[in-house]
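Readers should treat all values here as calculations from the given coordinates under stated rules, not as data from a laboratory. All figures in this text were calculated on a predicted structure; none of them were measured in a lab. Cβ atoms are built from the backbone, for glycine too; each structure is taken alone.
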Structure P
Amino acid sequence: MSVTTPYAPPTEQGLSGRRRVSTDQEHRRHDLAVAAVETWSEHGYAHVSVRNVAKRTRFSHGMVHYYFASKDELVAECVEIARQGTQIDAGGAIEAASDVAGVTAALTDALCASLAESANLHRIRYDLRNQSLFDEELREHSEMLQKPWEDALARMHARLAELGADESIPAWIMDAQIDGMFQRAVRKQTIGDSNVSDELKNDLQSVLPVK
């Protein structure tokens, strides 16, 4: 499984105080991080390590360690890649919607698109959320990945309120339902269910308001 992400040069903070590196080295660091993301999405957080990234690439353990001094540094880079890849691109469509059904359709389309394009990265998001229950150091990373999701739902609720939508179901309950449906869809896509996108769309339409 491959992970396609736009290349973004690491910040000085991302390099953990190391000397500034050349563009080729920055790209190499990014490629190693992508290999770590692929390892995480396929095998889980426990398998993310400098050693396993070295096994997955043509680089030696020492070379990977040059770019990532620790698992924590590697995880931070993976989280940033996952954050960029799990954005729910619905803001403009939600704001442009002129009725409740349009808002519902905008969010549904955005979630189905994210499932199709980034299910592997959402697996990381859910895995990290579970791991953060037991590892306090991972909670900040987990919250970083959850924020785009929460922001998209907040925009939806704000626009629905402006349009006078039926608010008989509290927002937090609706959010939990949407999250559960999406997680179920990610799990089904992982095992190769070819109808998962249509099922997710139908599931979402069953809980999102239409008037």
Structure Q
Amino acid sequence: MNTRMDALTSAPVRVLVVEDMGMFRALLTDLIAGWGRYAVVGVAGSGEDALALMSAVQPDVLIVDLQLPGMGGLEFVRAARQIRPQVRALVLSSLVDPLALTRVRESGVEGYIEKDATPEQLAEAFGAVADGRLFYSARFNETLAREGAKSLAVGKILSRREQEVLTHVLAGRTSRETGEVVGLSARTVEFHRANLMAKLGAANVAELLVNARRMELG
């Protein structure tokens, strides 16, 4: 009985590698195999191919590129959990876009690390996720912390409607075009633009654009 339990306890963690770049996929596979306690049970170059493997290979952990061709990395993880709800996921990416990182955080994946991480950092991240813990890289956390502080600052300076109008001003839309998008009259948009210029110390729209970007409000 004890021998059987020991065998179950020591069973390797089953890993599915999903990465579209062949060289990087091979590197990941070799690294994971070299860590000893894991078994790479499948590799795939797309979310669609990986999804087709899920039932057969029954992975415990997914290591997934965020930017896959066709089905994206997060979409694949959601679909994979329809087949195997307990599977855990570590996402890899070279993106630093706060919006993309926010989507990663909100997706419910257990970990994120950059593709330029060292093998030691990758091993730490993967080990944490495989052991049932969460792991988000320092750069990931710092980027989202800066974005959160920026959003808080914007909220203190500008009203929600002013933020909305500013977004359209920064996109180069006229007051009439902005009004058509947000459901306001051109005159009301002009009122908000005037408030924006007053709050941001701008004498005209050109200065408004410069000041907003300098203050990282857009």
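Just a few scattered comments:
- Winner on distance in nm of label points 7 Å out along Cα→Cβ at positions 37 and 197 once structures P, Q are ranked, highest first: Q
- At a computed 12 (relative contact order in percent (Cα under 8 Å, 6 or more apart)), which of P, Q: Q
- Distance in nm of label points 7 Å out along Cα→Cβ at positions 45 and 133 derived as 1.1 - corresponding label from P, Q: P
- When helix-only ellipticity at 222 nm (-39500 (n - 2.57) for each DSSP H run of 4 or more, over all residues; to 500) is computed for each of P, Q, the one that comes out at -18000 is Q.
- Entry that produces -0.35, -0.52, -1.04 once log10 I(q)/I(0) by the Debye sum over Cα atoms at q = 0.07, 0.09, 0.17 Å⁻¹ is calculated, selected from P, Q: Q
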